[in-house]
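J.: What follows is a set of structures to go through.
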Structure P
Amino acid sequence: MRSLYKAYLALAIAAPPLFLVYLAFDLVCLPRAAVFELVTGAVSVVLLTLAYRTHRTVLYALSGLVPVVTVVISPIVMVTRLGAEKFLHDRLLAFVTFEIIAMTQIVIITLMASMDRAARASAERPTAAHA
C-alpha cells in the first residue's frame, strides 16, 4: 500500500510542472488552470494522507472525488473556452495527458481503499488461537 501512496504522490507532484511545460508550448490555454491543478493536487494529497494515516473510508472517498471532479470539469472548460475544433486540433494532447493522470489517481485511490478495508477486515477476524 505504501508503494501505491508513493505513486499517487509522484503523480500529484508531477502534474503541475507538466502543466507549466504545456503552457510554455501553448498546449493549454490559461495559467489559472495550472493553479487549479496545483490546488486540486494538494487537496487530494492531504485527503489521501489523512485517509492513509487514519484508515477512514470517508476520507478515501473524498480524496477520490477530487480527480473525478477534474475529469468532469476539464473538458467542459476547455471546450467552452476554445471551441470544439481548436480543442480537438490543438489541445487534445494536454487534455488526454491530464485525464489519464486523473484516472490513474482514481484507480490508485480505489485500490488503496479496498486494500485498507481488507486489512481492517482481516484484523477484526478472530484467529484460530483465540477461538
Structure Q
Amino acid sequence: MFWLALSMAASGVAANSAGAKQSSLMREQGILAQRDAERQAVIALDEGYRRRQKQTMEYIGAGVEVQGTPLLMLAETAKMAEHQAAEIRRTGKSARDLYYRNARAARSEGRASLVSSLLGAVGEITENDK
C-alpha cells in the first residue's frame, strides 16, 4: 500500500507541474496577444495618417482650400483612426486578461490536484496502519 500512496503523491506532483507549465504558457500567450494588438494599432494609426495625407493632397490638387468642411473631414479621418487603434488596443488587453485568468485557473487546478493526491496518499497510509 506504500507504493499506492507514493504513486498518488507522484501523480499530484506531476499534475502540479503540468498546471504550472500550462499557466506559464498561457501568460506568455497573453503577452503575445497584447503585443500583436499594439502592432496592429500602430498600423491602423499609420494608415489613418496616410489616408489623411492623401485627402489633403486631393483637396489641394482639386483647388480646394483646406479649411472649413474639408478641415473637418480631415479631423474626422484622424479621429476614426485613433478610435480604431484604441479599439484594437482594448481587444488586445481583453485577450491578455483572458489568457491571464486561464493561467491562474490552470495553476490553481494543478495545486488542487497536488493537495488532493497528497491527502489521498496520507489517507491511504493511515488506513493501512490501522
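J.: Give the label, chosen from P, Q, of the structure having the highest value of distance in nm of label points 7 Å out along Cα→Cβ at positions 40 and 64.
T.: Evaluating distance in nm of label points 7 Å out along Cα→Cβ at positions 40 and 64 on every structure, the highest lands on Q.
J.: From which structure (P, Q) was distance in nm of label points 7 Å out along Cα→Cβ at positions 16 and 120 calculated, if the value obtained is 1.5?
T.: It traces back to Q.
J.: Also: Kindly point out which one of P, Q the value -0.65, -0.86, -1.22 was derived from, the read-out being log10 I(q)/I(0) by the Debye sum over Cα atoms at q = 0.14, 0.17, 0.22 Å⁻¹.
T.: P
J.: Next up: For which of the structures P, Q does the calculation of helix-only ellipticity at 222 nm (-39500 (n - 2.57) for each DSSP H run of 4 or more, over all residues; to 500) return -35000?
T.: This figure was derived from Q.
J.: One of P, Q was used to compute relative contact order in percent (Cα under 8 Å, 6 or more apart), and the answer was 56. Which one was it?
T.: Derived from Q, not from the others.
Taken together, the values in this text are just the output of simple stated rules run on the coordinates, not laboratory data. Bear in mind that the values here come from a model prediction, so they are computed numbers and not experimental data. Cβ atoms are built from the backbone, for glycine too; each structure is taken alone.
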